[in-house]
Structure 1
């Protein structure tokens, strides 16, 4: 069942001016309840504009965004409620931290929803646990935290509102490899426990390959592809023609396949590749 749909969704910047530019052009997609959807595309492809329309930060020039079958702009006065249900975590969200303590910062969203102080704090502590923030960090100033901790605090601030759809725009940008792996693992764990819908926007094909069930490819303001992650990454030539690439391990396995090894060229992770290659390395398969 679709939780979010778009119908001929279009957004034009600077409409009626010499600077007019169509960022999203008649996009029709359906996002299923509970799925983990990856969103990729080169710079200027329209992906950032698209996700900002999905939670009502931008109003479409034409077309519709449907949440549970209803146009989110049916009553513009209620658009704030849509943003509680479709939560957005922007790139480098730590720059939005502002409260005296981490706990107060995470409580900000739930309080805006009308929850009591006690209810907001309970939601905040639960969200902090989901993102791996240690309890002793909650009473510190957000500005005393490390970069990775700030990122987790900012994501917890959105998770605390318990959105049905969580949109993450480049959540691992700027983190070291270990920090990226930890954060991705926590996001996956949260998704498995909460069973909500997650959209992950990323330039890292490796991150997308490890996490997403399906993949939306944006290209020149259009939805170029929407299919399972394996099927999309199996079309490496098509992706490269629009300036994208497949995960490095997928590229290696594709090359091995071309050289005659009967391996799966849609392999997405190193772990999958090792399961196929270890028998060759041990000499069990000639």
Structure 2
């Protein structure tokens, strides 16, 4: 039985995935499923570089603005929702485009991951939370690095909840977290398009994006979230840009210092994204985002 096609558009933050994906979806009668965990949250638009209203109207988008900042969306729930949406797109004789830079969300859908079946242990989780409060999330992350370097390599240090979950699984099972995530054959005919730019060109785009975020009201967006009662300690509020802006609001740093810190942590984030999708991966066809014609021709050839 022939597998149905799924176009995958991946690459680091600020490389140009959104713009290209919309153009391709328009040409191929497609719809876009976001695999960027930062875009799930309502009211977090500027700091996540969420597609504009005009962009969202050009082609249908899915899994954007689906939870409040104080809600969580587990990997398993995302996987289920994305799979259901993809099937619905097929039923309407359209082509699904899975787009994003959050590696575990992409892999969960495209590789049919089965997450470790470990029931949450509230007591152990509370202990780990307490250790985070006492010693800091950096200490917790270093502990994971010691126990399972492969898992730590793919987790953002700032996302301490994922660190805690990995440690919880390790301590409960006595096995590495990275070794317990089973994957099956992809249910799709995957057409994987990787977008890449020279590092200096990418960093320049990152710097320009950060400047645009502040010009477009990032600090006001963060103030609005805090005024609505969302806690500064929420995982969503630890996203790049939000924590730095909270520092500005509290008088702990200047806007320029916030920009410098955002540039620094975004560069680290870009390198971590590369751990998920390597340019040596022969299953991914890599292009510069400006090579739109070549990308279109490649998709038509392999569809």
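Every number in this text was worked out from the coordinates using simple rules, so none of it is lab data. Predicted model, so just to flag it, every value in this text is computed and none were measured. Cβ atoms are built from the backbone, for glycine too; each structure is taken alone.
Determine which structure produced the value -15500 for helix-only ellipticity at 222 nm (-39500 (n - 2.57) for each DSSP H run of 4 or more, over all residues; to 500), calculated from the coordinates; the candidates are 1, 2.
Clearly, the read-out refers to 2.
FRET efficiency 1/(1 + (r/R0)^6) of positions 185 and 201 (r between Cβ atoms, R0 = 25 Å, to 0.05) was computed and gave 0.10; which structure, 1, 2, did it come from?
Attributed to the structure labelled 2.
By the measure relative contact order in percent (Cα under 8 Å, 6 or more apart), tell me the structure among 1, 2 with the highest figure.
Once relative contact order in percent (Cα under 8 Å, 6 or more apart) is tallied for 1, 2, the winner is 2.
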